[in-house]
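J.: Structures are listed in the sections that come next.
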Structure I
């Protein structure tokens, strides 16, 4: 079977339709008519032999296959555009706005961003730490150039890399669990993915609980756990000395997986943002993360026209 080559110009058109939300706006950006944009999308669908967009209703909807192609197209075009920028020795000056979730491994990504800043001192980074829901709202309103965010069912627009983390129950090393009293939880405020998983898990087994400590930052929860104020849910990236993992034998069933994504809009991206997106993606690869292609979990996402 002959390999199928996907032209980058057609992939760029495909992402422009997704990022801008309409064929007309994509045509205006790329200097083409709306019929020309539609023709390119049809050609792309013919090349892959699959429908990518559903335009039968008022909304443009990505099919499951369209979601998957968009994710890999973002990665391919970021690499393509960075290669061209480096060969042409384009400057990477400018300012970038990056969103990180307060309830995840902020330290890991801060280290990756610090390394990028050392390599590109001419770029000014502004880092915003918020809960994922707030970050997604900021990204959708173009207040962020790149973000890491958690999601449950449907990821936010601009997903280019996705992975799964399994949260773990964590308690202080010297903490004991009293089976007769409500579980003391250390949790982020309402809206946090970890908090909802802890509560749902305990409710399902009929185990009483109460919020003993609440903090928007992960460092506060870590200190609360280490000092024995409460137990919490973390990932192994955020498990520190002075903590121990609670198991099912102690009455703590496994928590539901958390899906995370690196989000980036290729359309109109600067050289600095292209290099940053590649830098963060490489850091994820090097850390052992891998991209999960789960077509059964990727539902069509509506895009406003």
Structure II
């Protein structure tokens, strides 16, 4: 079976339009007249991105939020979404969550497609946004000497999934909803993205793990990112720091900025960009690459 990385590499020859950014970015950036449109598409599969039997309203929320997070990393404001929906066990509940999420992000439903099928449910959403700053931030652009920053802690989604898997037997129903919320209903940092966009040299959201996504940014920018692991804010006990750095779905914004950067929002400096080395990352002075188990990858 083809790996995700190998398949993306094969797709690159088809993605020749400048808007595709060589498939090295979270979004396509398309110039149309005097506007710059930002387009992204995320898919979710039952049993991979959400648990079988999970509340469909939460699934709908997460599907919207993951796409909104890609727009946030571009400093974009949402214009609308297109839904690809496979009929499931409680479609009314999904619609309720979808309505709630779209209202929260002020992103109207513009269209899409609905199918029926057998096996695990697979969902897709395309989000369309408008750039609020040009040039639109990308994963590329980090330069040696830039600081490396993150908007908030990682590891909360990991704890949320574990709480959800444990169920109400290990905690009260109210407590379960609270402790699992980061996994069930992540929040896209759209306002923070728009505020940061004029100041960053590179930016992306953390969806597959801080270390893996940092390695992707380093590769795209042609630098090595040196990270001090203890500087990274975590939502887990200290003993699980290494896991928190590798577990995804926290949707914080990871970015680089010049040495003169003065944060306009609350952020945490976790390292810096340095001249490129053999590996994209230097974590506590140890060189690391994608083969070292940095985060989640599809196989």
Structure III
């Protein structure tokens, strides 16, 4: 398959690198020293298997990958807040048979892409991976979990997604074809948003927030709010989704933190607007009360604004 990976951070680097190592024609969009390192020494994917080194085509913008025509698949792996900005630039990568799949946190990316590229060109997607960018041209994963979930929006998965799922499995990662990818995305959001939002406010690892009764109550209330918003919007969450999410929190290592929490702690722009803010925004649209998320969002907004000013300056 011909696959374009737009955004070569941890998610794009790991899954794109594995697909390239498996023999697929994978091209990457990356920036700065990361791009230069990939061009000069290849992309290194470290994991339980050791290190895979691939030498793909790479460019700073999607238009730089179009010399050989449209791709079969475009994996959009930028941060959630960058999806709207990058969406128009994806047009040169998209042909008659292309499917575009977002793989970032949140529940709005597929709709943003569909509004620009057309609903028939976009499928839903999400991933489960513990990974990070280790340095320029290098990404690392623990290998557990390591899975992509994909599905057509509003209809059963067809051949184009079945082909991609098989390619992902052959690369060494897991792949799930979801009959209801919207529900799957919301179930992941149910896990990742409270994890990051409460962690960012408390500035404590999960082992602390889940064991201190008052912060555990905050965590539980945040999970319940996300579930309420999803159901108010007609999403078919499983009846035990909240209980299973809380059980997952209890199973994670005590030192676990979410990526949004780590960004906030480091003073970097985060996915605050696309996670905590999205619950507030979507809750308002569905007439669902979200007082905990209103507090979390308000508490984190000043530092987020400062981080964005520092980045733009």
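J.: As an exercise: helix-only ellipticity at 222 nm (-39500 (n - 2.57) for each DSSP H run of 4 or more, over all residues; to 500), calculated from one structure in I, II, III, equals -14500. Which structure is it?
T.: III
J.: Say we calculate mean count of other Cβ atoms within 10 Å over residues 7-14 for every structure; which of I, II, III gives the highest result?
T.: Largest calculated value belongs to III.
J.: Give the label, chosen from I, II, III, of the structure having the highest value of mean count of other Cβ atoms within 10 Å over residues 103-110.
T.: III
J.: Give the label, chosen from I, II, III, of the structure having the highest value of relative contact order in percent (Cα under 8 Å, 6 or more apart).
T.: Details: I: 27; II: 22; III: 14.
Checked I, II, III; max of relative contact order in percent (Cα under 8 Å, 6 or more apart) sits with I.
J.: So distance in nm of label points 7 Å out along Cα→Cβ at positions 31 and 71, computed for just one structure, reads 1.7; which one of I, II, III is that?
T.: III
J.: Given that mean projected area of the Cα convex hull in nm², derived from a single structure, equals 16.3, which label among I, II, III identifies that structure?
T.: The read-out comes from structure II.
Rule-based calculations on the coordinates, nothing more; no lab input. Since this is a predicted model, take the numbers as computed values, not measurements. Cβ atoms are built from the backbone, for glycine too; each structure is taken alone.
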